[in-house]
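A.B. asks: Below, each structure is written out as structure tokens.
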Structure 1
Amino acid sequence: MSGVVCSVIPDVDVVGFRFGIRYRDFWGHRGFTHSLVFAALLAGAIVISGFRDAMPSISRSYLWTYFFLATASHGLLDAMTDGGLGVAFFAPFDNHRYFLPWRPIHVSPIGIGPFFTERGLAVMKTELLWVWLPVGLLTAAAWFFRHFCSPRPRT
């Protein structure tokens, strides 16, 4: 569950619109909360606060890596969209916004209402194709590998 929260928490920055923070500002949408530094800090905070003792089968460094990747994936996917101003991957050191060269995902409308329009449906179609289908295939492949290809303990 924490990994899911990490993957969506970068969009907390949209609250800034209510307080007059502009999109292109440091605290604006796709700014600092979408950066690699933010992902590292959030991962560290979760591991320190939620996993004080290492779990028997999972190290704290593995947990940190998992939460870091879950958080950073949000900015990576936003950089693959066809709209907006890009992602400030290197904030606070550099507020320049970047896109990836390949941008197949339609930019999502901000707010709940616009999701229930034809544009919202088009966005969902590209997210299903370029996000959820690959995640599903990767999950199925991992399950298959673990279930059928990993060595089994002898009894």
Structure 2
Amino acid sequence: MSSQKGGAILLVEDNPNDAELTMRAFKKANVANEIRVARDGAEVLDLFFGKGEYAGDSPAKLLRLILLDLKLPKVDGLEVLRRLKSEDRTRKIPIVVLTSSREESDLVASYHLGANSYIVKPVDSEKFIEAVHNIGLYWLLLNEPPH
């Protein structure tokens, strides 16, 4: 999978082990897109809405995909999803919820708030790597984003 379309991936993940595993999976799948990591929901909102250390930045046009965990410190993933999908300039960025939550309420709320996909993280590392590879294949190569 080496012919990705441009744009960075934002991985929103507070668990360093899951973040590292995701990065390795993308590398193994030959994903060349830049991968940025945010460790909590507040950092994501600062990034998109130009607050804190990100004042003056406008990353929305540079991002191709957001992988969003739901269980985050400071601001949870559902609130991040709600905020990003309610703003015109961030609404079109695909957001894939990548979470350990199998709660039906999280699944329903995620889609209700505008998630483009909901994937439960496989516990087995090989299956996790395969899932990340498939996410990259679909969202970075096959999917045609709006312009």
Structure 3
Amino acid sequence: MEQLFDADHEGAVVVNSDSPTLPTSLLVATAQILSRPGDCVVLGPSTDGGYYLLGVKARHRRLFADITWSTEHVARQTRDRAAQIGLPVYLLPAWYDVDDVNALRILHAELFESQAFEPGLVRYRAHHSQQLMRSLLLRGGLASRLHDAAIGVAAE
């Protein structure tokens, strides 16, 4: 983000790398929100308590200070910090990131079983992720791991 502001961009957005089906419409909405007058933060919360996207229109180093990174508190703490700074927060719909076997099963259901994670949003098709997952399912033992994990969850 610093590099983008150093290059005189009027805003900056960071997006995670582990939400391959993140709907393009959420990126478009972010750009639209950031193009409006006035300062703000756009936050796309992850279902695990973090965030998949954060957009700002100016440098706000304090926004990132004293956040308990890599925990389920990150999105809440970021919203709280924005309030302390006096920045309006635009919340996007929650989306998942693939950090554990349950999220991997959600991704599998989206890519191979036509199950929508969020029925009101059109997922990105993620062709390369689908090809990789298909290869791992066929040759890498992923199918048995997903099955074993499902059995483990059911047993709990």
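Here, each number is a calculation from the coordinates, and none is a lab measurement. Computed from a prediction, not measured in an experiment: that's the story for all the values here. Cβ atoms are built from the backbone, for glycine too; each structure is taken alone.
A.B. asks: Assign the value 1.6, calculated as distance in nm of label points 7 Å out along Cα→Cβ at positions 109 and 125, to the correct structure from 1, 2, 3. All intermediate terms of the calculation are to be shown ahead of the outcome.
C.D. replies: Numbers: 1: 1.6; 2: 3.1; 3: 2.3.
This value belongs to structure 1.
A.B. asks: The value 3.9 for distance in nm of label points 7 Å out along Cα→Cβ at positions 93 and 117 was derived from one model only; which of 1, 2, 3 is it?
C.D. replies: 1
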